[in-house]
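Structures given as structure tokens follow.
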Structure I
Amino acid sequence: MSDPGENPQMLHEQAGIESPSAQPSAVSAFPSGGKFATTEARDIAFLLELTETLNTTLDLRTLLNRAAELIRRVVPFRIFAILLLDESSQELRMRFQIGHTPEIERLRIRVGEGVVGQVARSRQAMLINDVSQVEGYIPANECVRSELTVPLVNKNRVIGVLDIESEERNFFRTEHLQLLTLTASRIAQAIQNARLYSRVTRQTQTLEVLNEISVELTSILDLDKLFERIGLLLRRLIDYQMFSIMLIDERRQRLVTRYRWRFGQTALPGQWLPLDAGLVGAAIREWRPINVPDVHKDPRYHLINPETRSEMVIPLFYKNRVIGVLDLEHVRAGFFQERHERTLTTLAAQIAIAIENARLYQQVLRHEQQLERDLQMAREVQLRLLPAKCPQHRNAELAARFLPARSIGGDLYDFLEYDANHSAIVLGDVSGKAAPAALFAALVSGIMRSATNQQFSPGQMLAHLNDALQERKLESQYVTMLFALWNDENRTLQVANAGAIPPIFCRGGEVTALRAEGFPLGMFGDVSYEEFTVATQPGDAFVFVSDGITDAENAQGEMYGTERLTGFLCSHRNLPAIEIADAIFADVARFQGGKDRFDDETILVLRVL
């Protein structure tokens, strides 16, 4: 190979090099007369056949192979190569070869270096009769003695060179040079067509993969699974050897590696870097992709993987801020191309959205789990506020059943024992659901229990509770309550009502609803509550229910209702109190037919013995 600074014409003279400019015309290069006509016809036929063959395929490998086969028919070579130009690096890379070793196939030759580099720069074909006479010639094959190199030019751009070598001196003739010079433009055009087709096909495939990746990534909400899937899917687009996903820890202002993949194996994450360290820091700082062909020549490079030669860093943007980077590495210099950068930049926005969605989902999940733990604890507290057992009396039995619509409910019930003969029966329903209702129910229960030692009558207790809630008034919070006082000595039931469902009373198969009424507690100040007293008889059954029982709905939208409840109560009035409560609960469940409950369900039963 020659030094690029030397005069090409002097080099030609010293090494026996011929070029088209130093040769006779195509006509004078061949004998005259009939032989010339035969040769000319043969060359025309060859060019036509070459053109037709090149037009039959758009696969670059097949195209180059067929071109080599046709050229071998007129130039009987043993060593052949077509090198294409990488415009970004200005290097010639062997795209197709016959007779070269794999080591030579990986060789990169810069424009201007050696014979092929000189031809690419000068755009002039060269015929070298004796390569040993060329100063600085690179002996790719020590057996080579002569060489014929032709530039491949398309639309006034050099796209590569066609290089043929022989183990004999003076092997190539002038007609070989002229013929290859004539065919080179056709080969160059066919190569460009094939490359354009390959590029369009690759872009189409890339868009299909990008769409598939985007759809798939949005469905993954587990961060670790998402990172692993990103790494796997990107392998379909870029054959990287090392890959990392690094996210910004804003609290500590550093980059934390969340996923690593090296040479086919996932590696333990957890490494971290300062935000301004290395090429990843440059991508964050400059808000743009960083593509370095050779990291050993870049002072910004921060050594982590000693094998790395080329690296590409793509920042991940979400809502006008950088949340992290994709970091791809390869052991080969100049591996990552502009098309890789475009592809990942397009995909990075979707990856950033998928990561943020997954992080938001995990944050919501953590909050839900914490809320669930809090609700579970609140449920345990609420259950502990409910009476552990019902009071025992000689002339009556009491039973209670409670089922919240959610993890905790707004219904409350209690039994307050004034003395051995007097027990209060309390059933309340706080406005709202779940935690707020349960907290308000706990407040009401606390106020009521603190007043137990005053042994208020039902009307007095409701008035006392209403006044206390007025002092602690909460917007839109109130409670309906039924307060009844059982006197076991004379078998009477004294009842006052603050907006709750009146108790249902069954005697001898007939049902009576006590028409006790009143305003809910906490809505209005200075309210008094009317009291009703019932003299009971053995066999009487009273049931106190929340509206979750009467308003329970089935699939057809029908409500359980008071009429169904009273009929069921009378048909089961001779059962023990606890069995009456269980039977009502079971009947309501059958009526609902598996439909979700929308309200708390509470039943209290008093049966006179």
Structure II
Amino acid sequence: MNLHILRVALDVPLPRLFDYAADGATPEDVGRCVRVPFGSGEKLGVIVALAATSEHAKLKPAGEILRELPALPPDWLALVEFCSRYYQHPLGEVIALALPPQLRRGKLPAKRKLKAAADIVSPPPVPPELLPEQAEAVAAVAAGFGRYATHLLHGVTGSGKTEVYLRLIERILARGGQALMLVPEIALTPQLESRVAARFPGAAVVSAHSGMGEAARSRGFIAALEGRADIVLGTRLSVFSPLPRLGLIVVDEEHDASFKQQEGLRYSARDVAVWRAHQRGVPIVLGSATPSLESFYHAGSGRYRLLELSRRAVAEEMPTVRAIDTRREKLQDGISAALLAALEARLARGEQSLVFLNRRGYAPVLACPACGWVSRCHRCAANLVVHLADRRLRCHHCGLEGPIPNHCPGCGNIDIHPFGRGTQRLEESLAVRFPAARILRVDRDSASTPKKWQALLTTIHEGRADILVGTQMLAKGHDFPRLTLVGVVGADAALFAADFRAPERLFSQLMQVGGRSGRAALAGEVLIQTEYPSHPLYQALLAHDYPSFARVQLEERRAAGFPPFTFQVLLRAEAKQLEDSLAFLKIAAATAKTLLPDGVSLYDPVPMRLYRMMALERAQLLAESDNRTALQGFLAAWVERLYQQKAPRDLRWHIDVDPLEF
């Protein structure tokens, strides 16, 4: 049979492949980039199949097949096809996201020698002796090398999960395999890369994340594809690294919401990694001190294997956690007397403290007490945050900013005030209270570039800071040996949020940030300021009892019919007017009802909680089912009809499968 028709995936928002004639094509060209005519110009696509016939009578001839670029392997094509199918996103756009920018444009980066043994003179560090639970975890995973299994490594903060990962990677490298390790934050990648490179001086280590330069990303991708990279470390994008010798996948902090992409292809890198492990027949380790409730449920049901690390690896004890009842206390600039006394004691002993407030800026809003004016963002349904250090009002959703006004824009009153508290204001208050202390603020403003972030970490590690004022940037992945106190300010707001995932996120955040204290020889203490000290969430934190918290949350979700007991899909629409978004969704809902199978529920279109974002007004429509297969079958038929539905020119819509945000 003469296979002379190319099926090409192009980076266009259409759920289809494009056929082109190419007499000289061979089966080896599947997975290669090709230049093809498209419209009045030319596009670069990827050949995903060859065919003998086409439904189109007349085909345009394909342009150049870029045979100097390596072909993408069949298992990689199957991976992106799965993502396209499951997340209901055009295959061409999935491939464009998964490829590094230079390859997407058909350019081959200059090859450079990867770092390996000859480049590193110092010998690798001597690994610490494993605790019994660590050794058991390593043995359990290693016994299953060569076949698929998902292991949930639930280890308390400081229990040595990273050492377990490194021992497993060591064993995979000894077998001639490749390892893929995902981390949630770009900020965590350089320090982990340094640790891995020092531990495995003979291995070729590649980083993969969006903060890298285009050429470096492309070189790393090709090195992984050609089997020259032994270890790939990266954020969610690295799940698409092609790895012919893949033997192990690790997802650190698997609960972290940043593994879920919130734009374009809305995929979960953790879930894609699990599918990929199953596809390739290799073990995957999901690690966390506070696993996602979905993963914890799967471990309880036997779908995942639970491995536990209940002891800290270096410190003798977990930090002491206390809830400071602030109901009857007059706070000093938002800080209780107990927390001030604890900070003073650490300063006297030369130890470090962290005051945690997950709200950057000086204050959440500027307001006029005379007329009620508040500093709102005209592009988003949100307030402009006061950033006093550079005298700006800034929206944390769209980035809009402007100068702080000298008087009220509404009535002219000059007595306008910042209300609430952010990290800048907390830093200022602490500086007044402890004038001799070296206070360091760590948030997205002070660590706006990788260089600034690294400088802040160096300052902390070298002991040149006494009190850290930080957001969730400091909550995970860091070991500060002299940090013995964590004070938590302003956590109560999340207890009563409308989002059913809010308690899970708060518990995880507080467990993680509390785990920064007392990780070495010095004992740690965590003080949580709250008006609800008897709340079950805080009581579970005080007891370091994640399992009991998780079980209560799972029972509440079971009763309410929330994930993991149901599967959800959101159709979202955004336009200049909310009425247009809702009108589009109402038509989409009417179409859906004609396709709706038994067991799939459809809800009414509603505005999103943050209904205006970047000058567009947003609404959403929820479909859910306790049967994933039924929901996926309905979704495929519905999306096909949605592409045929007429919409205003300025309206955009997208599907979010397994959404995390509402």
Structure III
Amino acid sequence: MSLFLLSACSQKNSAGSSTALEKEYLVESPDKSIAVTFSLAPEQSATYAITRNGAPVLQNSKLGVRMEDADLTKDLTLASVSKVESVKDDYQILTAKRKNNSYRANKRTFHLKNTQGQQMDVIFQVSNDGVAFRYYFPGQGSGVKRINQELTSFKFPESAKGWLQPMSDAKTGWSETNPSYEEYYLKGIPVGTPSPIKAGWVFPALFQSGDSWALITESAPEGNYCGTRLAPNAPGGEYSIAFPQVQEKMPGGVVNPESELPWYTPWRIIAVGSLKTIAESTLGTDLAKPAIKLDHSFIKPGKSAWSWALLKDDSTVYDVQKRFIDYAARMNWAYTLIDADWDKKIGYAKMKELADYAKTKNVGLLLWYNSAGSWNTAPYTPRDKMLTYESRMQEFARIRDMGIKGVKIDFFGGDGQSVMQYYTDILRDAAENKLLVNFHGCTLPRGWQRTYPNLMTMEAIKGFEFITFEQQNADEEAAHATVIPFTRNAFDPMDFTPVNLDKIPRINRKTTKGFELALSVLFISGIQHYAEVPQGMAKAPAYAQEFLRQVPGVWEDSRFIDGYPGKQVVMARQANGKWYVAGINGENSAKTMELDLAFLKGKKGSFISDGNDASGMQQKTVEIAAHGKTTVDLKPNGGFVMVF
């Protein structure tokens, strides 16, 4: 099996002269459907291109970085090329679309150096569902190296389209808390369309290129790189890596990447294939670092009651939280989340009482914190507890001894290297104290949930709380929700806080009850915080309440059934010996979908969808015919769930 190709060609340019002989190297996926071509361009800069089934996905795109003391973007020579190696990795994760995962790829390393002899390796790994690459800078003992610019680019054919979320500018928004990955995705825009916000575009970024789809993201930095994004301008459809804005750092900390040698950068990840491939891919965790060593006994994903979503600040009082503990117990949910200002409105002593009471109900408590510091002016408390190792460990030990199960930490300061280090410091210290973690007002997880299994979920989405603030967000919810399984929630757990079956104060919800119920299956989160309150849940039919009691907290498998971002999506997920099929209509017009459920043929199941009676829902029995096809009628902005 030949996994590389050497070709030499002499081409005439418009002036009639010949370019130098060039070498091209091919790295293929195990099934040979995806191929990466690596080459040195005429100015001796490194480039790569990607094809799928012979058709271009990415055209010649740039590789390389500029350091303070080294230009590794041009005048490069190829010192050597490794043989193709097989990469195998099998791992388990509880906070993703699939519990047991298997990664197989072909790996090849290109050893480059510039005219000064400074070295850079480019490491490619190509799997059946995409391409990953990263840089490695060998050497040692030469002090701290700093990268000023990463030239990595992704050049799409100009006919391609993108589903892209603008990155908000640092220090904008409520109490200067941006960036928090809380803008809407622009849907199906021509590649090269400039971002409406100068900070750029967030990961993951979805593209359709011919018959192929591509989802671009990165693996999480481990304290030695910043979180990156795509630059706001992409001339000719060429998107480039951009670093955070200068304000996105801890006080006295750094924004741009710096490290001693040797130094690996995070992986650049491009899932490639059909829309089904994108929806089922686990590349975002496949390329993450393996789990840190810790006692896993406390890591229990599940569902949570949460008062703040609909009842806001006034609900953070002892009596209301006790009622929500009872509510969680009735619903067979594992947790109750108590939000901001609990330290003032309830206090530590009474919180210990609540934790003791919750324990008798088999419910665990989760407590909110402000990440604090000078980077936000958000008034909520507790604040300043997370800032240093000493104060963190003291606080974590205190609440652990009270019986608290986890923390929600809010209002982070961007994606600079020092802030990314802050996240991982918190995760390590929380793990040492057997505490689960949920980050809000935050960056994208980028696979951290594999490395730190105590990380249950992160926000980084324009979630349900925004619907409670403005009617415009309620109007947008249906279409927004159909983009998320292919983008933000494709690889990483997401705390959207879904499911509102009754009403939202001062807001006219535009989605149906069937739509809302379906989100409990469609959206992946290690802890799923439900927005509905006890009074609203009591109005739902008994079968809908029972569904939310039984819906699993950990998924064993996931399958894409049908969909298109911005229009509709149907997914099937498996757990506890059952298959759950959920679908939503992202458009304000009724539609009929024929679903291929051949893997469920002959099976009978329960079907809950939108109804016309006072409850707004209906339940019936459905049987999948021998040919495996079934037809579902969806109301405008409607949805359904099936259980087999």
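Out of I, II, III, choose the structure whose coordinates give helix-only ellipticity at 222 nm (-39500 (n - 2.57) for each DSSP H run of 4 or more, over all residues; to 500) equal to -12500 when calculated.
Numbers: I: -12500; II: -9000; III: -5500.
Computing helix-only ellipticity at 222 nm (-39500 (n - 2.57) for each DSSP H run of 4 or more, over all residues; to 500) on every structure in I, II, III gives -12500 only for I.
Which one of I, II, III has mean projected area of the Cα convex hull in nm², as calculated from the coordinates, equal to 42.6?
I
Have a look at I, II, III and say which one yields 18.1, 53 for Rg and Dmax of the Cα atoms in Å, for residues 49-280 alone, as calculated. Numbers along the way, then the final one.
Working: I: 23.8, 74; II: 18.9, 69; III: 18.1, 53.
Going label by label, the one that fits is III.
Where a number appears in this text, it was derived from the coordinates with a stated rule and is not lab data. What you see is a predicted model, and the numbers here were worked out from it, not measured in a lab.
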